[in-house]
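A short reminder: the numbers here are calculations on the coordinates, not readings from a lab. Just so it is clear, the model here is predicted, and its values are computed rather than measured. Cβ atoms are built from the backbone, for glycine too; each structure is taken alone.
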Structure P
């Protein structure tokens, strides 16, 4: 039996439809400012998707494209300007930054009240749920499975998108989450595998438990195609798989827009 495909695009479309209806009734439309440093091809593509999604739901989109030789002082001044801009409810610093920038220090310059990504060192998790984590949560809920006490593994070579995941997974009754920066030898011991390695097709069917839930956060380009970290073969073994594209990606954008509206309602 093939795995059930967790349709993130379908969930994202529903969230955006609900957002559009709510935003239509507002006197002051929400505003999202996105700051891009450099011309990273993937980052440019992500920003275009966010701009399109904002247009679809009625969020004003403010785009700031900075050269990769911008100084940290100039970048700090831009962020401070956006912190004070009453037309901007949410600020997003597109990652990764070019080499040489102190990423966390720059993120922490964003006002906690406007941090739509929830990457702030402390306090931000009280404001919004980080969009990638929110997307993972939505997909897990979509399984309609009892996740209580499920053995869970997060495989990620950077924890910036998943650092606060343990706290949020506890609402499902998942008390313990293991982490690894590579696929461990005992990967098949886990009921839920969340993978964000950035290594195309690295998770193979023989590495996972029968009827596991696989949430694929990886986005890679391989032979001109967008693929995830999980190989197609895992669908032959797993109970549920989030696809790439069409899984975590579009749902993350929708959850980002949801955060922008939530912040708008708090600020206004």
Structure Q
């Protein structure tokens, strides 16, 4: 593909998370054609480009610590008609990095933005977990301190979706223990070193995995934790109405309907109808 085929603008390019064979042909074409490659760590991106046989590329650092200063310079290049590729150290850009702010500014300034999809640790771990995939929430890294971590987990405890986290290996034991305390003894998959030589997925309950790891040692490497959804409690008609009555004493109909629908997994349409019945009966 020649450089003339590309529209000038920002290209969000997914790179391998371990196996170089996962780079797409389109990604190689974009990286070859780009005037500048914005990246988390220029050293890592130089190694990738060398392995891909791409040389002579101008690299500029763009990461969470320099984003506010680097972003205006990148935007100026884009306004001047350059083609810029944004990459993370591994995987899909914007997932756990500040790239979305750059995308927002491009959108606001009518600068062309497109994505070159590819490897994603989040989606690959979800696939390998064996847990429900139809609804999931990616939370990224939890707070490093136990108290803050448990507080964050308590906010996620009732969400009816598979939960996905990144975690550092040295914090895995503490995090799994906090998850057990805050979420209950759910099913979990620990997926590590995705697409690499020592890729491994271990599945079981929190208590089973903690016992196994404490006996045999905790894993090393890059880790993704995938947790089964909260079990949904069934509510009787009377329980739903009682919850609605209590909520309507302090909330608007809209607020009460949203809360009770979320708590009971009923549709807002059904809850709204019940709320109107309650209001009509009390007026």
Structure R
């Protein structure tokens, strides 16, 4: 049975889709059967993997028009990696779901039909807090939060964690784990090191040892409609996502790339 993981941060530009695509690709390379659900009306994961599909064969139609899973799921470049595409139609689901009974559970009910087919399912959520977000969280066992190594990326984290807690308490859905992933990390920059240190110190849940570096190749790969492992497999970004995939599979944790000394005073946060 699949581990269903939402990749979520209400802030845009922190690497959610990049993480969904490339982490899924490396898990597929390591022999796991993986599905990505593009659950963002901007459908960046669909475009980033170059998945071709009919206009009426998206996650919107699977949830609200009774499209069978077999017709919604599309292949990618990798034999173990599949995707359910999205389109701008998904924005309409926000309006249509409001009047429906048990509106928070539509994605979960759909994924329960296919989770036995996979080892991992990644839900690529959009940068917002809305009914689509709630559907993604109620469908998930785990939440992965990419955090860009910039000061403003820390803003809103408390609201994000409150949303997860509300799903757990008000809807009675148990999310087993919440974890943070540092993205766009540059060990040469003092600010980047300080943000990483503070996230590790203050984030109340797990922070992955793997850190995703700022990388031109990672930014370019979607324009070629490929995961980084097929576009620039020896780039620092590719190696980082490969290590993250191995970390998620429970292999030996990686040493941090900076000193986690908690005794000093942070020049950024003044604590």
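Here are the numbers for this structure:
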{"quantity": "For 21 (percent of Cα pairs over 33 Å apart, calculated) the corresponding structure among P, Q, R", "calculated": "P"}
{"quantity": "For FRET efficiency 1/(1 + (r/R0)^6) of positions 85 and 245 (r between Cβ atoms, R0 = 35 Å, to 0.05) computed as 0.95, the structure of P, Q, R it came from", "calculated": "R"}
{"quantity": "Distance in nm of label points 7 Å out along Cα→Cβ at positions 13 and 237 derived as 6.2 - corresponding label from P, Q, R", "calculated": "Q"}
